[in-house]
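What follows are several structures.
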Structure I
Amino acid sequence: MSEETKQNEAQPTLRDKVVEAIKTVYDPEIPVDIYELGLIYEINVFPVNNVYVLMTLTSPNCPAAETIPAEVEMAIKQIEEVSEVNVEITFDPPFTQDMMSEAAKLELGFL
């Protein structure tokens, strides 16, 4: 493996950076980031560095329904390489606790 290949593998991809940005967003009522909560269903990074995120909320009546998607968009837009961001909300499938990572379940005392 060449030195250049090793360096490229060590560099985080744009998708990795997007995930890290999303992990800075928290549901205001739950002390776990929305990525670990399982609220992110899909992340697509297109060739011109446009980012599409499909996500849900813990409930259709979530009081933070207006703010969380905007926070996700703003966090991703902070990444220098990103051109455009599109965050879409869906409730299909509906959120369940099974979608949470083990780290989130542990943090919330479910394990």
Structure II
Amino acid sequence: MPNYLIDANLPYYFSIWSGQKFLHVNDINDAMPDSEIWEYAKQHDLTIVTKDADFSDRILLSQPPPRVIHIKFGNMKMKAFYHHIADNWSEIIELSQEYKLVRVYKDRIQGID
């Protein structure tokens, strides 16, 4: 059973997001609107991993599920993006279990309840 729903705006082929704990929106329906992604994640108790601020804004007015991991750094080369996420993934996961929203910046990771 998956724990994380990777949004369509994030890379599909990332080794850290492979395996049974991860489901990519593209595997369900790459044309799903945000409201359906939210409801799917809520029904299946998933954490949404996204670059989309709409999910971040919505969780501030809600209670989990779902939880949200919001990656908030702009465009960068794919290799640098991957390394930044991979190097911090353990901390991100740990914070996401405690906080309903985790914001991941280039220079810090912030948990918000």
Structure III
Amino acid sequence: MPRVKRGTKRRAKRKKILDRASGYFLTKSKLYRSAKEAVERGLKFAYAGRKQRKRQYRSLWIVRIGAAAKLNGMSYNQFIHGLKKAGVELDRKILADLAVKDAAAFANLATQAKAAIG
């Protein structure tokens, strides 16, 4: 079997790691071994962060909807319950957008929710 020399493959692999580590502090951006460890750690945090971002946005939407519901004399819980009973199928992202950008439409939804509850 012929001998395989790994020059270009090895260089390309190391270059990719060092490019990803550019901007890291001291040896983490210069030396391959420590750069590799730092990049792997960063990728692990990036993976977890993509999951956390979804949670954080949902909680932000809930806070915005709750604040707008309070302005209309309801709690968040009552508002969501009323919308479900009224058959309004808007998700929290859309409701939060309405709460921030179109207060009149949100007030209309709040009155629908109040009517459905009681």
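None of the figures in this text is laboratory data; all of them are computed from the coordinates on show. It should be emphasised that the depicted structure is a prediction, and the values quoted were computed from it without experimental measurement. Cβ atoms are built from the backbone, for glycine too; each structure is taken alone.
For this structure, a couple of remarks:
- Each of the structures I, II, III was assessed by Cα Rg over 2.2 N^0.38 Å; the largest value belongs to III.
- Structure from which 18.4, 57 was derived, Rg and Dmax of the Cα atoms in Å, for residues 24-71 alone, options I, II, III: III
- Looking at distance in nm of label points 7 Å out along Cα→Cβ at positions 80 and 96 over structures I, II, III, structure I comes out largest.
- Test item: distance in nm of label points 7 Å out along Cα→Cβ at positions 32 and 64 calculated as 4.8, pick one of I, II, III: III
- For -26000 (helix-only ellipticity at 222 nm (-39500 (n - 2.57) for each DSSP H run of 4 or more, over all residues; to 500), calculated) the corresponding structure among I, II, III: III
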